[in-house]
Each structure stands twice: as C-alpha cells, then as structure tokens.
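In the part that follows, the structures are each spelled out as structure tokens.
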Structure 1
Amino acid sequence: MKISILKNTLIDKITVVNRICPKKTDLSILNFFKLEAKDDKLTIFSTDLEISYKATLLAKVEEEGEFLIPAKQFYEVLQNFYEDVINIENKENTLILRGEKTFSTLPGISEEEYPLIPKYSEEKYLEIDNKLFENYLEKIYGNIKTAEVIKPEFAGVYMWITENLIRLVTTDTIRLSEIKFKKDLVITNIEKEEKLLIPETIISEYLKIKKKPLKLRIYIEPSQVTFDLEDQVLLTKTLSIDYPDYQQVIPQDFNIIFYINRDEVLKALKLNKVYVDQTKEIKVKISPKNEMMELITKNEILGENINKVNISLESADQEEEFEISYNIDFLIEGIKNVDSEKIFMGINIPSDYGIKPTLIKSPLEEDFIYILMPI
C-alpha cells in the first residue's frame, strides 16, 4: 500500500476511529483499525464489536493494499503532523508516514485477520435532513446521560414509526421526552409500523461527527440500524428489549394548569442555580390566587435565593398556595427545549397518594413534550 492524501481530509475520520476503538481490551486487534487503498479511494474500517464505522476518502493511490494500524498512536501522530500532504505506505509490518520534512514510523499488522465489518440491507430506510434530525436528538439526548446509571436498558432512543408519524422517545424514569413529526418531513419506503431501540453509542457518535452532509439515511433491519452519511457509515445492533408503554405515564389531568414566559423563567433559574447545593433541589412555591410562582434555592455557604415569576392561570382546583420540588438541572432542560415564547405547565399537587409527573410543553404545538417527576 502506498498513498498520498491531504491531512485535513483524514483527521476528522481518524478522530471518530480513535473514539470507537477500545482503549483497554483483551482483544488487542480491536485497538487497530484497517486501511484499504483501492481505485483512488482510501477506506477506513474500525469496530469495537458493538459499533462499527466505515469511511471512504479520495486519495492518490500509487500501490493498492491494506494494513492494520494502532488507532491511538496513529491519531496522536496525525494530530501533530504539521504538513498538509501526508504520504503513507507500509513495508512488511511497518507503517511509514512521510512529508517533505517529516518521517515517522508505526508498527502495524499486514497478515492478521480483522473482524468483519457487518453488512447492512438497504431495503427499509428513512431519509431525513441532518440539521433537523440533529436538533430533534439534542432535545431528548439529555435523558440518556443518566439512563444508564438508573436503568441501562433505557440508554437509547426509542423510534416508533406509524402510518403518519415518527416518534423519538428517551427516558431515565425521572423524566421523559417525546418528539413526534409527520412522515411528510422524511423520505421513506416504510409503510408498516416499526419499533426499534437505538443504542446511545451510535447516537453519541452521530452527534459528534462534525462535517455532515445535507441528508442522513437510516436503514432499519430486525436487529440492526445503520446511519449512512454518504462517505461515512455507522452501524450497530439495536437493543433487544421491549420498550415500556410510555404513553401510560403521560399525565392527562392536572390540579393546576398555567403558562409562564420561557425567557423570564430561564433567567430566574440561572440565578437560582448559583445557590443550589449538592442535592440540586429547587423548591417551587405556587400561589394560584396571586398567579405567582416563587423559585427557591438554598445553600449552607452562600445563603438563599428567591425569584418571583408571574404565571398566567388557566385552571386550578384550589386557591391555597402549595410547594413542589424538582431537580433544577432537569427543570431547566425541559423548559429550554420547548421552542415557544410561552410554556404550558400542568402540575398535580403532591398528596398522601404519592406524586405524579409534571407536563411541560408548548401551548400551541404537540410536537415536543417533556415529563418530569418531582422529588
């Protein structure tokens, strides 16, 4: 193998490879990735046996061939390689990297069998605008960060495709986010209902890829999902569990319903967060009679912070004020992710019968809902 390639076309792809290749593993071959030079193209393969990655780049190929390279070391050399064009070749089990003024070598493997990169079927797919899909995922991704600690099987995105709608759902059992959008926004050949649980690993890698094309194509198979980004492909097994009937936990009736100004509340919550302690608890005191909400945080060192915010009351079962507590980070995240000047909040007052979740959404659109359990 002997090729010449622009460093900047290579480095973004090798960054993904470096993240995917395990840092510690008994299977030392997984610390390597595969380069294959053929037909003026350089193809990169890497896998940790959970997620697989393939990228194709244009390169000047003088000699075709393939070679296995240690991912971490190659990434570090490439990060510090200061010339624009890099020449790569292998001689037996040594990789040679040259520039006009630079010469480096790395150990490699030319003989050993590399794990097979799984193949995928293009039979069932949906194609969506990358910016749109990325925006959807960022609204619901926060739940995944804590889901693995609370319940590992929830560390993923549930995709539910029906006749007219596509839903994306995440939960960590403390909060739940649902995005739903019409099938008209995508190109798809999927007509029947499909349900799949997409692991966090592929979602995380997809969001980290910087230079995305205009469209993402998602191929769906019974136990596998593939994200096709034209010159980059991410592939993984879907999680083989039945997702709970989450719609049963979406509250329909409330003791109090009111509206708040999104920006006003977020400004107040940011100040409250300065005074939050390790529990991250914020007390919310609501006075239906005065149409007022107080946001209260306390800190043994700093003291106390109280912010008053006007609410616009729609309905309430009582006029007496009451208090309810939330995790402040989770409350901020829910309000921040609603794209609306006004925010709908439906609350059930804690009682001897227990606590019920709060619903946060836009008063006009049903495309995004956020459910948060009080603490």
Structure 2
Amino acid sequence: MAVGLALRKRMRKIVHIDMDAFYASVEQRDEPTLRGRPVVVAWRGARSVVCAASYEARKFGVRSAMPAVRAERLCPQAVFVPPDFIRYRAVSQQVRAIFARHTELIEPLSLDEAYLDVTQDRNGLGSATAVATAIRAQIKEETSLTASAGVAPNKFLAKIASDWRKPDGLFVIRPPAVIDFLSELDVGVVPGVGRVMTGKLAELGVRKVGELRAFGRDGLTARFGRWGVRLHELSLGIDERAVEPDQPTRSISAEDTFPQDLRLDELEPHIRTLAERTWRATEKQTGRIARTVVLKLKTADFRLLTRSLTPAMPPSSAAGLLGFALALRERVGLAAQTRYRLVGVGLGGFVERDAEQAQGGLFGLD
C-alpha cells in the first residue's frame, strides 16, 4: 500500500515523553500536605494566570493559561502555590540526564516534554517500547514523579500517543495501525489546525482525520495551497521531521502583566524595563545576533496584538532595543482610550554574527 511505503520510507522510532502535571506534581512531591489536593500553580490575583494544575484541580475544569480568578471560582478549595521555576528547571535537568542515557537525539519542547529518537538501540533493550518503559521507570525511581510516553514512527504520532493514556501511561502506535488509529480522531489533533481552521474544514464537511484524508490531496491543495499538501500528508500519518537536538534559540522575550490596565502612553517605563531584561538574556547568545524586534500587547478585553520590525541595522544595546520597541508602539493603531493589561518586548530572527557581518559588508552597512 502507498501509505505503508511512505511510512517505511524513512522509518524512525520516536518517543515523546511528557511529564504529568509537572509543576504541580513537583509541588505535591516536595510538600506532602498537598498530595491528593487540588493544587494550582499560580500567583493569586486578578492579573495572574495558571501555570499548571494538578489532576485533582483539573477535575473542576482548571487548566493552564486560565486566569487565576476563574480557576478560583471553578475550584474554591484549590491550594494556590506560587511557581518556583528554579526548582522546576533543576528537576527538568534530572529528567534530561535520564534521556541522555538512551540517546543523543533529544529535542526538548519545554521543561516538561521532549522528543527522543531511539532508532538506534544504544542499550540493547530490544525496542522503542522497551526504551520508553525504561525511561519512565528511571524517572519515577529517581525523581518520584510520573511521566507519560508515546511511541510511534514519527513526531506527529508520538505526541498524540503520549496523551492517550495520561497520566502515568504508555501508548504505542505501530506503523500498520496508523491509518485506522487516525481515522476517527478529530481534525484538531493535526498540528496547525486550530479553531479557525477547524471551522473552515467543518464548512467542507470535514470533522475527522479520515474525512480529511478522503477529501484528497488535490482538493485540499486547491483550497489551502501548500498547506493543503501538508494536511494531506498528516492525514496519512506522514511526518518526515527529524528530532533536532539543541536547537538554537529562535526568540527571546520578556513580558509583564499590570496590576491595572494602562493606556498606550503610560507603557514607556514598562517597555524600558522589559527591553533591558530581554537584552540581558540576549547577551548569552554568544556569536548570534537578533534581527527582528517584536512588541506584544494584550488589551483589557484580551485581544492580542504584535508589531514587529526588522531594521537594516539590528539593535546593538538595550537602549537601541528600547528605541525600536517604542517606535513599534507608535504603530499599534488602536484608539487612544484603549487600555492594555500586558506588554512584552522580544527579539527574534537570530543569525550567526559572521553571516550578519558579511551581509552588512555586502550592502555597505559596516
């Protein structure tokens, strides 16, 4: 079958590891009185958002990125714990060290999840499933935390699989089962198919991955261009992306949520502070230069705005970054009375310093 041949064309063995309710689980591990109770990792207050929620809290509908005040309404008995990212990073490094015993091909997605390419059986365990089982056991033994794992021929499928038997679960999608497994899943499992795209596909009568596949490559391409080709491939379970270890930083940013909403003309002190924080973080990127400046704003009614600029000469100091960020503020374009609850300043489009200098010389900018 063509699909089977496509899946075998570059057969990998991919494991996706996802720590279970990571931040909240660390808190429950380190404070026995929290065990079995609904824990919400967040600062209390009208402007705070939930960083993580224990499974006991999730039963009440509490979710990450939810406003903390809403989480408190949903679960009045929840215990709120302020986040301790230094501690979470330390545990994440422990877990990363366990991964490294089994493969060098590790692609972290965040502190609590990563892809591993275990095509090469470094320790002679016999299968990718055995590797995933060993990793989960070592995490539990050495950190007293649980992790869920998905095993599949590619990253797309492995990530779906890791969520299948959460928490503390293992699920394997074997190549012959890919088509049947995907067919009845909602199209929302496909990367890039968010709320808007889900609506567009529903208008075409496409709600399941099997229906997406049946729509055909030509039909999807006619409506969505090159993205339609990608949709068709994913509907077949085809994903040729390799696990990319130690990816260079793509962007660095800092943001702040205000105690009370502010007008645009009141943001300069906050933008100044954030520009300095972002610049300090950027200085760790030895040998690399950021080409693009980004200003992020969230209005009082939660509308998210971004403005970006790629200047001919990238900023070379915190003051330069501040200047560009303030220039972007002038391009927001909303009514003067609009109020904002959050502002962020970021740098992106990182390139190697040598390449940037060579291009600068080419255009007479050095």
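FYI, it's all coordinate maths here, none of it is from the lab. Remember, predicted model here, so these are calculated numbers, not experimental data. Cβ atoms are built from the backbone, for glycine too; each structure is taken alone.
Computed quantities for the displayed model
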| quantity | calculated |
| --- | --- |
| Top of 1, 2 by mean count of other Cβ atoms within 10 Å over residues 30-37, largest first | 1 |
| At a computed 20.5 (mean count of other Cβ atoms within 10 Å over residues 110-117), which of 1, 2 | 2 |
| Origin of the value 6.9, where distance in nm of label points 7 Å out along Cα→Cβ at positions 38 and 310 was derived from one of 1, 2 | 1 |
| For 3.3 (distance in nm of label points 7 Å out along Cα→Cβ at positions 22 and 46, calculated) the corresponding structure among 1, 2 | 2 |
| Label whose coordinates, when distance in nm of label points 7 Å out along Cα→Cβ at positions 78 and 102 is calculated, return 3.2 (choices 1, 2) | 2 |
| If percent of Cα pairs over 16 Å apart, for residues 118-157 alone is computed and equals 41, the structure in 1, 2 | 2 |
| Among 1, 2, structure where helix-only ellipticity at 222 nm (-39500 (n - 2.57) for each DSSP H run of 4 or more, over all residues; to 500) as derived comes to -11500 | 2 |
| Mean projected area of the Cα convex hull in nm² from the coordinates reads 23.1; which among 1, 2 | 1 |
